[in-house]
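Undergrad: Structures given as structure tokens follow.
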Structure P
Amino acid sequence: MRVVANLAQCQGHARCEDLCPEVFSTDAIEGKVVIEQPEFHPELEEKVRLAVRNCPEGALRIAKGAAA
């Protein structure tokens with residue numbers, strides 16, 4: 001599985017980074033999400049799902065399979 005972001009929707013609340021810093025960080029210039037590990041390890045799935053659910057703008061989603 002992998003996580004993807006819609007940067008046009010991201011408002012930089014950084015809840016994702018707070019909940020799962022192993023996968024998410026924040027761009028220092030624009031203040032938007034940076035996905036450090038798009039294809040995350042299975043042991044992080046619960047934390048990634050929590051971060052996705054807690055995005056106020058719904059800018060994150062989980063996709064099955066590897067990136068094309």
Structure Q
Amino acid sequence: MNEIKIETDIIKLDSFLKWAGIACLGTEAKYYIKNQDIKVNGEIETQRGKKLTKGDIIEFNGEGYKIV
């Protein structure tokens with residue numbers, strides 16, 4: 001599990017994907033989300049603006065990312 005440190009209390013899903021290096025561009029993040037490739041805490045997430053907080057686990061392409 002990869003641990004990704006954020007400096008704020010919350011981060012939006014699309015911003016997190018860019019911050020973690022999963023997506024290079026916002027359009028790429030949007031594509032992954034719309035394509036239902038992203039899970040947040042075990043559930044498929046389709047909202048780009050989903051607010052994430054420390055402790056949330058994001059899954060993409062068999063990799064896990066925990067916000068710390």
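Undergrad: For structures P, Q, calculate relative contact order in percent (Cα under 8 Å, 6 or more apart) and state which one comes out highest. Provide the component values of the computation, followed by the final result.
TA: Working: P: 46; Q: 41.
When relative contact order in percent (Cα under 8 Å, 6 or more apart) is calculated for P, Q, structure P comes out on top.
Undergrad: From P, Q, which structure was semi-axes √(5λ) of the Cα gyration tensor in Å = 16, 13, 11 calculated on? Walk me through the numbers on the way to the answer.
TA: On the way: P: 18, 12, 11; Q: 16, 13, 11.
Computed on structure Q.
Read-outs: derived from the displayed coordinates by stated rules, not from any lab. Only a predicted model underlies this, so the values are computations on that prediction, with no experimental measurement involved.
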